[in-house]
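S.K.: Okay, got some structures for you below.
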Structure P
Amino acid sequence: MLQIENTLSTIVMLLYFAAMILYFLFIAFKRDSFSRVAILLQIIGFVLHTIALICRGIGAGRLPLTNQYEFATSFAWGLCLVSLIFVLRFHFPVLGAFAAPLVFVIIGYAAMQSKEVHELMPALRSNWLGFHVSTAIIAYGSFGVSFVLSIIFLLRDRMKEKGFLDQHIPNREKLDVISYRSVSLGLLFLTFTIVTGAIWAERAWGSYWSWDPKETWSLVTWLVYAAYLHLRLRRGWQGKSAAIFAVVGFVCVMFTYLGVNTFLPGIHSYA
């Protein structure tokens, strides 16, 4: 099963790369046929990615969510899923053109990690593992999409009116609303992540909160996005200010994921 997973992972990376190139060609040559093929390749890649994760789980005899490689490839899976949902829901292939490079970079990072299967430490042998990590994957994927949408929003001012891209990108008001929905989805799942993590920590170590670096930065990230929603709903923050706030939020997400493991090791260093 692990050999099948390795083969599928290589195919998935190639499919994501091909989709990314086709999205770029869609923008460069202004042909919708490129975007349709890119979306199709991304869907096929996502399906094979799902099968690869299942094979990894069967081969490892557990959920494939417990080390850097497994979380990175799952992060790419979550980002691909959420971006596809938004691309198809809003008929928005330009979003795919911006999201595809991020998906490819994350799965490329996963490919550089050790794929060796290790036995779970006792604290990780819990049913809470699936709830805790899977909600984090969806949260990170949603925040990734909000980041991409915010970048598109900030670049949209430079686009010529009635140009090809302008016709394929929603107006600023709709972009702002779509980004808001993505942040809301991400914050909901990040809340689930923190709550399930606290319950799991109490059962594993006898304490709901230990101020581990990843716990602390997860809380910081939650507070940043909670401030985004508060300022939007109570103070009417929209447009450019909200987009910049969402970009800052995703910087916090990436520091929580990569920076903490690199500079602030703790009990979450395994993922």
Structure Q
Amino acid sequence: MAWIIGHILAVGIGLSLGLIGGGGSILAVPILIYVLDIQPKAAIAMSLVIVGTVSLIGVIPHWHQGHVNVKTAAIFTPVAMVGAFLGARLASLPWITGTIQLICFGVVMVLASALMIRDPGVKSPPQESSRILSQPHPKHHWLTIPLEGLGVGVLTGFVGVGGGFAIIPALVLFRNLPIKEAIGTSLLIIAFKSAAGFVGYLNQVTLSWNLVLTFTLAAALGTVIGAWLTQKIEANHLQKGFGYFVLLVATFILIKH
């Protein structure tokens, strides 16, 4: 029964990634730990494989819809991959226990939920104001995206969060991407930095590859459906409700640990 429930919830992970470009690992880690009884470090490593693979699959329909900005991804991704690898190696230190990682995970979830609930300007800019928003940014803004990429990458490797909740607002605010393009681009970034984070976990944990495969397939199905639904549903309408759900899960994790 736990296996069935876990895989039904995995479809929800995919829907989240496909619709709002993030939230997948925020759901994946608790499901793996509390529903499927996986140890925290192994669950984080598995989530990197699952969310990375599913994100890469989710890029395909977004790519066909013209919602992937390769140039922006090329700026963000390399430093994010470095950060993810470093975060995973940090988790290998002897004093970093699964409990410490879960507490950090819960804190990150609270921050993520606050960003989602606050809705920090991730709507597509109106056509009338898009010309103003597309004016050159101050000189320091060229550094903002790589620095955030590094920070989000470290979080990805250390606690397993994909970071779409932070990537998407950054892409909209500092690169002026429309929300749907930011979502598609976010998925590409998440795929690459999740792979880098997983490499950092090699030799740290033993994984159940059968579970990884079936969980990934279920989540991939949800992602394809979610990406298709972006043509019918405005992602920002879902973001706030999802943020409250994330806050609820974060509260449970922090109380438990």
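S.K.: From which structure (P, Q) was P(r) over Cα pairs in 5 Å bins from 0, in percent calculated, if the value obtained is 1, 6, 13, 17, 17, 16, 13, 9, 5, 2, 1, 0, 0?
M.R.: Traced to structure P.
S.K.: Once volume of the Cα convex hull per residue in Å³, for residues 67-226 alone is calculated for all of P, Q, which comes out largest?
M.R.: Comparing P, Q by volume of the Cα convex hull per residue in Å³, for residues 67-226 alone, the maximum is at Q.
S.K.: Here FRET efficiency 1/(1 + (r/R0)^6) of positions 163 and 203 (r between Cβ atoms, R0 = 41 Å, to 0.05) has been calculated and equals 0.95, so which of P, Q was it run on? Mind showing how you got there, number by number?
M.R.: Details: P: 0.15; Q: 0.95.
The correct label is Q.
S.K.: With distance in nm of label points 7 Å out along Cα→Cβ at positions 27 and 187 as the yardstick, tell me which of P, Q scores highest.
M.R.: Details: P: 2.8; Q: 1.4.
Going through P, Q one by one, distance in nm of label points 7 Å out along Cα→Cβ at positions 27 and 187 is largest in P.
S.K.: Taking relative contact order in percent (Cα under 8 Å, 6 or more apart) as the criterion, which structure among P, Q has the greatest value?
M.R.: Q
Any read-out appearing in this document is the output of simple, stated calculations on the displayed coordinates, not a laboratory observation. Note that the structure is a prediction, hence the values are computed from the model and not measured. Cβ atoms are built from the backbone, for glycine too; each structure is taken alone.
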